[in-house]
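*Asks:* Dropping the structures in below, format is C-alpha cells.
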Structure P
Amino acid sequence: MIRAVLFDLDDTLIDHDAAIRDAAGALFDKVIPDSKYEFKVFIEQWISLNRKWYKKFFAKQVTFQESGRGKLREAFSKYGYQFSDTDADALLSEYWEDYVSVCQLYDDVYECFAQLQKCKIGVVTNGQETQQVEKLRRCGILSVMDVVVTSEVAGFAKPAPQIFQYACAKLGVQQTQSVYVGDNFELDAIAARDAGLTGVWLNRLHGDLQAYPRIIKRINRLTELSELIL
C-alpha cells in the first residue's frame, strides 16, 4: 500500500526552465544593456553553467554563494566583465528575486495533490535549503508538504539512495510504501527505484519512449499519477 508520494521540485512541480530563462535574460540586459550580443546564446550558456556550478556545490567543493559567484563570473568573462564579491552578490540577489518572482506551478499540480489526499506528500530536491523552501512558499504549496528534503540538509544529493531514505524516515514510512516522481529519468525515476521506492518518470516533454526501459512507470502529466499508483 502506498502511503507517501514524494516529488522532485524543479521542472516537476515548478516550471524552473521557463523561470531561469526569463531571469537570465533580465540579468544579461542589466549587465549589458542595449547589447550587440545575442542574449539567447547567453541564456543557454547560463543554464549549462548553472548545472556545472550546482554540481560543485553538491560535491561540497564550493559553498552555495561561491557557486553563484563562479557561475556569474564565468558567464560574463567572455564579454570582458569582472565582478568583485560585493558586486557579484548584489547581481545574484537581483537575479534570484527576478527568478523566484516568475516561478509558477504547472497547471496539473493542485489537481494531482487533491487526488492524493490519503497519502503523505513531500519534496526531495537537489538544492540549497533556503532557496528551495522559499520557492515552495512563494508558489503557495509549502503548507501542504509533510516533508521537504534538500540535498544541503540531508547531506546527500540525488542520485544517492540516502537522500530518498532520509525523506522516508522523516515521514515514518518504508521505501516500499513510497513513490517518487520526477522529470529526470536517471536522476529521479531510476535513482528512486534503486533506493527502494517506486520510481515514476514524468515525461512532460514527451521524450522518445523507445530510449527508456519499460520497467519504469511513466506519466505525461501529474494528473495521471493516482491511477498509476493507487
Structure Q
Amino acid sequence: MNNSVSSTLRLIGAGLRALLVLTVVCGVLYPLAVTGVAQALFNDKANGSEIKDKSGQVVGSSLIGQTYNLPKQNPDDPEEAAKPDLKWFQPRPSNGLGSNSVNTQYSLILSGATNRSADNGAVGGICPKDAEEGTLCAQVVAAKDAVVADNSTSSYRVEPADVPADAVTSSGSGLDPNISPAYARLQVHRVAEQNKLDVTQVEKLVADHTRGRTLGFMGEPRVNVLELNIALKALSKS
C-alpha cells in the first residue's frame, strides 16, 4: 500500500514538473522568442501590415480591403443597400469588407467566396441581361451596369467591353485590398470630376501606386485601393 502511494506521488510530482517546464518553455520562452524575432526582422508584417495616413494615424491594413460608401440614410434599416461614395476609388465587389478612416464605419463582417460556379445563371456560356436573380450571372450583370453608370462622366463614356473582371467579381477571400490597373484607370475620370482635379493628376496617382508582379513573375500588376485613396485625399487637400 505504501509503495503504491509513493509511486503515485512520484508520478504526480513528475507530471507537475513536466507541466511547469513545458508551460515555461512553450507558454513563455517560445512565444517571447518568436515575437522578438518577428518584431526585429519583420516589424511591419508582425504588426498587421498597417497603413498610416499623412498624420501618422493607422487607417487600415495593406492586406485587407475596405469599402468607401456613403453613410446610410437610415442606419437602423438592414435592408437599405450601401451606396458607393464616388469621390473615392472603389474596390472590387466583396461580401466581407468594412469602411476606412475616411468613412469611419469600418466593421469587418466575414471572409469567403460566393461558392457559385462561373456559369451559374449563364445560358450557352453567356450571362443574359435577364439572368435569374440570385445567380452569379445576375450579380455580374448588375455590377457591370453599375460600373458603367458610376464611372461615365459628361466627358468620358465607359464601354461595357472595357469593364475588367475584377470590377464585377469578388476574390476568393472576399477581402482583396487590390484592384487591377485597368480597373483603377477606368475610375480616373469619375474620381477627377468628383474631386475637381485634373485627369492627368489622377492618372499619375494610379501610375505611382501600381505595383508589378512579385519578383517579376508571380501574380499580376495591382493597385492597393487604400494607399491610392490616402494619396488622393492628400492631393485633394493640396
Structure R
Amino acid sequence: MSTAPAAPIASAFPDVGPVVDKSALEKLGGAVRARLALDPTVWHAPVHQAEIVTVTDFLMPDECAHIVGMVDQIAEPSSTYDADHDASIRTSYSGDVDRFDPFVMMIERRIDDLLGIPSAYGETMQGQRYQPGQQFKAHYDFFSTKGAYWPGERSRGGQRSWTAMIYLNDVEEGGETVFERVGLTATPRQGMLLAWNNANIDGTPNHYTLHAALPVVRGCKHVITKWYRTRNWAGLPG
C-alpha cells in the first residue's frame, strides 16, 4: 500500500440521491471501527477522509489457488447495476462463487469475524478475473438511490456498508486498486485483504471511497470481493 498527494476535489460531489439507512450505517461503522482498532493484524491507511484497512496474509497460498480455480470456472463478462453503463467501464470477468460450498463458507466466516458484521448482512462473495488490458474504472460501491435498481436493492438489504476484497495472486505489472481522491494505491499481493467503509462516520455516503482497478499490464489478476449491507441480505437463491 502506498500513499501520494490526494487528487484535487471538485467543489461538489455528484448527486447520488437521498441519503438512506444513515443511522444503521453510523452504528455499524462504529462497531466495525472499534473491533478493527483492537486487532493487531490490521493496518490502517494514514488518510483521514476514509476508513481503509489491510491485512497481509489473510489467506494462505494454497487457499488462494483453490479459489482461483473456482473463479475460473464461473467467470463471465462482468456487469454493473446501471443497465445503460458504458461497457468500457468494467471489462473484467466475474461470477458469484457457491455460497454453500464448505470452503467458501470458511473464508466468508473469516471475513465476517474480522469485521464483526453478521454473516446474514453479506452478499454472496464474487470472484473477478482481470487479464491484460482489463480494468474497472473509477466507481463507488455504495448505491445511488436515484438508480432504477434501487427499490429492489433497498428491499434486498438496503445500502452497502463495508467492502472486503482479497487479492488471490501477485500481478506481474498493473492491476493496482487506486483511491485517487485520498492518494492511496494498493498493489496486488497474494492473500492480502483490503477493506473499507463506504460511509462516513455519520452514516452518509463517503465520496472519497471512489476507487478503480487499474488495467493489468502483464499477467493475470484474480480477486474475491464481499459486500455487506445494513441488514439481512435477501439475495440468496431459492
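*Asks:* Using the calculated result 32 for relative contact order in percent (Cα under 8 Å, 6 or more apart), pick out the matching structure from P, Q, R.
*Replies:* R
*Asks:* Assuming -12000 is helix-only ellipticity at 222 nm (-39500 (n - 2.57) for each DSSP H run of 4 or more, over all residues; to 500) as calculated from a single structure, say which of P, Q, R it is.
*Replies:* The correct label is Q.
Any read-out appearing in this document is the output of simple, stated calculations on the displayed coordinates, not a laboratory observation. The shown structure was predicted, so the numbers you read here are calculated from the model rather than taken from an experiment.
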